1. If helix-only ellipticity at 222 nm (-39500 (n - 2.57) for each DSSP H run of 4 or more, over all residues; to 500) is calculated from each of 1, 2, which structure is the one that comes out at -14500?
2. 1, 2: which one has FRET efficiency 1/(1 + (r/R0)^6) of positions 56 and 184 (r between Cβ atoms, R0 = 25 Å, to 0.05), as calculated, at 0.35?
3. For volume of the Cα convex hull per residue in Å³, which of 1, 2 scores largest?
4. Work out relative contact order in percent (Cα under 8 Å, 6 or more apart) for each of structures 1, 2, then name the structure with the largest result.
5. For which of 1, 2 does distance in nm of label points 7 Å out along Cα→Cβ at positions 96 and 144, calculated from the coordinates, equal 1.4?
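Rule-based calculations on the coordinates, nothing more; no lab input. Here the structure is a predicted model, which is why all the values come from computation and not from measurement. Cβ atoms are built from the backbone, for glycine too; each structure is taken alone.
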Structure 1
């Protein structure tokens, strides 16, 4: 399926306009909407390629600037120490309420977009995995895929580093797919076990996948990239989203 060139919209949030990239399948009809939450670096080339891949499987994909109130529209950080430091700084400068309001803005956009069926999923990587997880607390989100979601087990997302993601797990009513790397130091085995047990106790509809991979093994830039795992897991993610949303 061919993909139209990337476009963008500016969505209204309590903290000002949020630049949001859009990727659409080219062809007649309507498609489910998927919000793709990026890493701490915002929409880099690897994230754009992921969005293109998802759109190629028949989804309208929205990629919001996760730090829009602090950055220029469409700004991305480099995969280097200054870029990493900046992304990590903003992760705990932005408030939890602002993260949640951003997700709500994209969901509301999909519900009115003429090219969207109104069925909605979320997917995210690293920081974005946590944001996709929280987006799934909205009743409209029917499917969610989280790649090595950081900070859920520590409850440290946002200003004050005291999020309530685990406490709000019962609000997730759609299907979850949780994907982890066993060699990821950001989410050790004890943290993964805590998340698994919390989801199980809440009766959440979820699947759980652990692979031998380091943090960022899905990112097709850098030495940690594992193309075989990325191919397999991207296929699984698309299958899950299609199963739930189409």
Structure 2
């Protein structure tokens, strides 16, 4: 079984797929560099150039819609996402823009299912991400998404909080997005040391918000099931108003 290895990034994966297409190679599987293989796996690591031009090349041929589909698949935690992307792009050469209508093809149904799931989580996290002000006036938030959605989330908050300095820490994937009022940079968690001491103003607003939350609640109308439908418990870790309820 021939397993082709790429260097973790989306650009590296696209460059590998480009090479495979050019040489008319159909891989048994494609994995990132963390893959150690099994007894029957023949790991093949090609000399792949990290050429970012490949993105514009793929968008030009496959259009933005289909390119975004495969990008969200790449951000997912699906085990064989790379091979799914490969066959989706391969079939595009045959069916072109009609491909997404052909849900009988496994690669199409999987791409549509996975991309929708990742997009939904990214959309929810735009509303569920809770920032707090640190003592150095930097806004700081922690998230725990299933999929690697820090990049699209950072694009959203770059527009939403363009005049602020902020940090978003992805606890599950050990990544941190750092925004400096111009651009954001995603780095590994170990590369950044964060002093999580809240500002005096933040402590005050936290106390006021918790007091307001408890005051407006009506004990006789409390409905935990309804509340969890709108705000699943997986998002409660970083909400000050529900501390002690987990």
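1. Derived from 2, not from the others.
2. 1
3. 2
4. If we compare relative contact order in percent (Cα under 8 Å, 6 or more apart) over 1, 2, the biggest value is for 1.
5. Checking each candidate, the match is 1.
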